[in-house]
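Each structure below appears as structure tokens.
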Structure 1
């Protein structure tokens, strides 16, 4: 397999393209009046935007990028904050049976994206005082 494919529905193609250009650090390889396609080699992702009249929030749990170091979390967070995004961070949190550093950004239609680094395994799903996954999924499944 070369690429994972994710297609999401969006209500405003222009705003969504602008958001994902900043998040991915790349421009779409194809843009039509009701469609855009990003093709990323790292990570291998075929990501499409499909215009719909209405989209109701985060219809999936969330999307995410797992990075290899804690420093990458800081670099991506700083990069996206410079682009004007608010990044909700959760550093040194226990979530998904792991100790992680992470932050979240939200696209124009309410889809949340998590950037995370797993520091260690944990025997605990999540620590109750953290917001891990609570805001994105009430079933307590995450990551």
Structure 2
């Protein structure tokens, strides 16, 4: 089984842990210390929130400021539009910000959320039939209905 570990920087590890647990993620204490926290979204999807200094030990490249530079956006699917809205509201209530309005493509509903450090997240719901058919075929089928 493949596990996904996404590493993101933070200026305040305790704030980051509080933010992500408010979104419903859990913290794996076996991989959490003063430098890093393992944020568990699912059995095989984790984020490592690392102090900027500690993240710097993993690379020779400059660690960018996610408030001013986009390096990556991590997207998570949800089971409904309502779940997308609920997780966004939890994020906004816990120090996150919504950098742009919700995107409604008909077959997919998406909202972006920046964590308190500026790391970009996206939460989306895609109609299962659109995922099966592909967006163009789904939209063509909807137009015929």
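Every number here is computed from the coordinates shown, using simple stated rules; none is lab data. The model shown is predicted, which means the values in this text are computed figures rather than measured ones. Cβ atoms are built from the backbone, for glycine too; each structure is taken alone.
Of the structures labelled 1, 2, which one yields -8000 when helix-only ellipticity at 222 nm (-39500 (n - 2.57) for each DSSP H run of 4 or more, over all residues; to 500) is computed from its coordinates? Present the calculation step by step, with values, prior to reporting the outcome.
Values: 1: -5500; 2: -8000.
The read-out comes from structure 2.
Hey, distance in nm of label points 7 Å out along Cα→Cβ at positions 39 and 103 derived from one of 1, 2 reads 3.1; which structure?
Computed on structure 1.
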Value 0.45, calculated as FRET efficiency 1/(1 + (r/R0)^6) of positions 55 and 127 (r between Cβ atoms, R0 = 35 Å, to 0.05) from one of 1, 2, is from structure 2
Value 1.3, calculated as distance in nm of label points 7 Å out along Cα→Cβ at positions 47 and 71 from one of 1, 2, is from structure 2
When volume of the Cα convex hull per residue in Å³ is calculated for structures 1, 2, the one with the largest value is 2
